[in-house]
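Student: Next up: some structures, all given as structure tokens.
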Structure I
Amino acid sequence: MKAARLVGPRQFEILDVDTPAPKEGEVLVRLEYASICGSDLLTYDRVFPEEEYPLRVGLPCHETSGVVEESKDDSLQKGQRVVALTYTGGLLQYTAIAANRCIPVPDSIDARLAVLCQPIGTVIYAVQKLGSVLGKRVVILGQGPIGLGFTDFLSRAGATQVIVTDVIDARLDLARRYGATHTVNAAREDVVERVKELTKGELADVVVEACGLPETCNQVFHCLKMHGTACIFGMPHGEPVFPFDWASMYYKLANVVVTNSARAGEVAGSVKTAVELIAQGRIDPSAMITHDVPFNDVGRAYEMFSRRTDGAVKVLIKL
């Protein structure tokens, strides 16, 4: 089977490797699609010591979906479509994975949407941790795929103001389609001052950090009202240690919610919810998909996503 791996900084190779054989309790999944996650850039954007290359086959990727080709578990049958919750690498044509890490997907869901159930599930998990936002003012910092997911769910949940920020106008335009009431281009406007203006000085009840940048991590608490809730979702792509305005957090007496469903070991339930909502036609993440790239062009896919070129938002790789 074909697989990809990083052989140097920002440099992929496609190679042939043996197709894995499933063990008892596992299934062999023929992967149809992979999608690139912001957390993949923790590996792709960084330069590792030369002796650490090549990295493990299939990395960096964990958002995948496909069809069961062989099953050694009674819960899944050959031909069943699934979201495969793999964290050992998804840039390959087949994966052997524990059956309990596969979420069944009805045939009514397009394969391109099936792969999005994993990232959408992580947003669902975070939104559940936040509790009700009905009647509240919300700020979402960053409108990549995750930020757009927050915009969609929090606007549906009844937030009276959904103020979103990004540095790319096309993403802000897309955010309006998903329910943003106000958009702020952080490259041209002072985010904190604009939030003060839009909320008439009240600031936000809830602020979501969805991109993992030092400046947005610091903006969170400047945009937040006293006793407000800060949701820390984004992961830093660069150095994870940076200057932080402690006083802005401390004196707001903020309720801080740090959320990572994979780290908590609770991703499966939220992904099931995403599958159900898409199957029912109640959410539609298709507008986030900007590119569908063949496997042989995996390097181009990651470059577009990393550098945010060619209008890239959610980039899929057809395996």
Structure II
Amino acid sequence: MKKIFIIITFFLFLSDISYSIDTVSTKYFPLQMGNSWTYLYYSYGVPSFTLKKTVASNFITNGHLYYILFVLNNNSTSYAETLRVDSTNGNLLKPGEGCSWRPNDILKDSLASGELDACLFGCIPNNFIICTSDSLYYNNYGLHNLMKEFNNTNGTLIHITHYVKNIGKVYDYTSLNMNPQYYEMKGCKINGVIFGDTALIGISSISTEIPSSYKLYQNYPNPFNPTTKIKFDVPSEVRSQRLEVRLIVNDILGREVSALVNEELTPGTYEVEWDAANYSSGIYFYTLSANNFTQTKRMLLIK
């Protein structure tokens, strides 16, 4: 009986190890609904555009919880990115055709790694992500948070990422064949708290007066080719209040072709430019949505 008790206790101990949740590593990329990160993209050291990633929805498949990040840049290009953090080992993963030991996911980073820990990246032997430091500190926007640096160097490819505890990814550098390009965070919204500047460059505040009501103006010029400007008002009785605002463009079939605004804005009058150089001539509709307000107008692209 004593032997049976020892064996049962031993297996229970192993079970706890296998399924323990690493609540610390997941904080290095807090994938919660509504969190967002705004980045400046640099090529050869010159800023090219602004990119914003917002956790917009989630879903469960194969027993795993994935988050969909809505990605928008100030060139009006948008797409979706899907990620999950494995709470049992701290791995940051995206769905896809992985390796034989992880067939449904592709490893991006191992957030639980300590200094000089290495994990295999992809399915290529000797291709490792190395945590080069786990004791750095991030001191921007009034923060003083622990930061981890990861390095994946393979031949002419150099990839360096920085993750800050309770914030997420703040830096992503890639150089292939001596062609450097990188993203650097300029602001974020984490659990409702805003750090830095979260606005896309393409949105301009053009008035300090507080409007009395929502309003969507007719685009100008109209007809246009290939760019046009759209102005809108965001009201509030509380000047410091921030409201979720969305401005989208649909084609004549109702399909969303561009999301010009998808973020929190303070009350004021704003203007955003839409570049339709990659779209065909025709009628397009743009819709402003905020709080319980929705308004749609029509515009004409002629090439």
Structure III
Amino acid sequence: MSAGLQRPGSLERSSTLRSFEQLCQETDEGWLIAAEEGHATQSNSGAYAQPWHWHDCVMFILPSRGALELRHEDRCEGSWLTHERFAVVPAHRAHETRAGMGANSHAALYVTGAMLNRLDRAYGSLREFQRRTRAVVLLQRTPAIRTLQQLATLPDDGGYGYSGRTRALAVALTVQCIAEATTGQVLPAVSKTEHGLALVEELKDYIRLHADQFISLDALGERFGVSRRHITRLFRDGTGLSVGEFRLRVRLKTACELLGGTDLPVGEVAFRVGFDSGAALGHAMRRVKGCSPSDVRRASMSRTGIAAPVLGRER
């Protein structure tokens, strides 16, 4: 079997080559998890963006949090990837990627033709994989892929054989992605709800990160490049809640964690999660959860067997 490369696309001449050799040497644009002959794995997060470029190897791109936009020469308008799907980009296929707003993380796997040939000899024919990935394809990020990706991208714990473990897990993740690309259902490149779902995930992450602040719908619309009306409709369709209701739930969840896990005064907890006073926190908590901050703290103390401290008024 020959792991031949795709013929260069029309955009290749005007885009930049990021060769496999270069990818194995990069450290500033991503966390290089593993790199060895014919295979490399990177983990990226934050404000990630790569303008039009191409590789001399196959790329698998797997978001684990947030949204990632992928544009390629066959679909310049872009496809949004979330934690539910991943993409396979053939060698010599010009593309660009950018992370959406809010928290984001993803892994990128790079596999050379020589590595594919070795896998073909070791595990069986990759003829079907090559046939199905002549163009960019989107596939489901299965539970097995999610688990392997999570294990392969764990930070260095200082434990025995960390580098060996991560290399083995990275290879296992690659093989699992190839298996899914060989037999799994190819997802449509276009979905009427695709961009909306990705945007809702971005909004949720952004609101979680800034839940202690009041950010107006107009400010959200300006940051995400859509109207407040569009944000309101998309968010309610995607979550069943308004933006304000979701922010309140995030605040109350964090407040309950602080009440149960710390001895901070109720007023301090309220301030940290975005309320003006302990009384405001108490009013919101009783309205939504049917209990007071003191009730939450006492219940937590009861579960852990610790006597609850005598607290002042919730002000």
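Student: Thinking of I, II, III, which structure, once distance in nm of label points 7 Å out along Cα→Cβ at positions 99 and 283 is computed, gives back 3.8? Mind dumping the intermediate values first?
Tutor: On the way: I: 2.8; II: 5.5; III: 3.8.
Going label by label, the one that fits is III.
Student: Quick check on the output: 1.9 is distance in nm of label points 7 Å out along Cα→Cβ at positions 187 and 211, derived from one of I, II, III. Which one produced it?
Tutor: It must be structure II, since only it matches.
Student: Looking at structures I, II, III, which one was helix-only ellipticity at 222 nm (-39500 (n - 2.57) for each DSSP H run of 4 or more, over all residues; to 500) calculated from, given that it came out as -14000? Mind showing how you got there, number by number?
Tutor: Numbers: I: -8000; II: -2000; III: -14000.
Here the read-out was taken from III.
Student: Given that distance in nm of label points 7 Å out along Cα→Cβ at positions 251 and 275, derived from a single structure, equals 5.0, which label among I, II, III identifies that structure?
Tutor: I
Values in this text are rule-based calculations from the coordinates and carry no lab data. What you see is a predicted model, and the numbers here were worked out from it, not measured in a lab. Cβ atoms are built from the backbone, for glycine too; each structure is taken alone.
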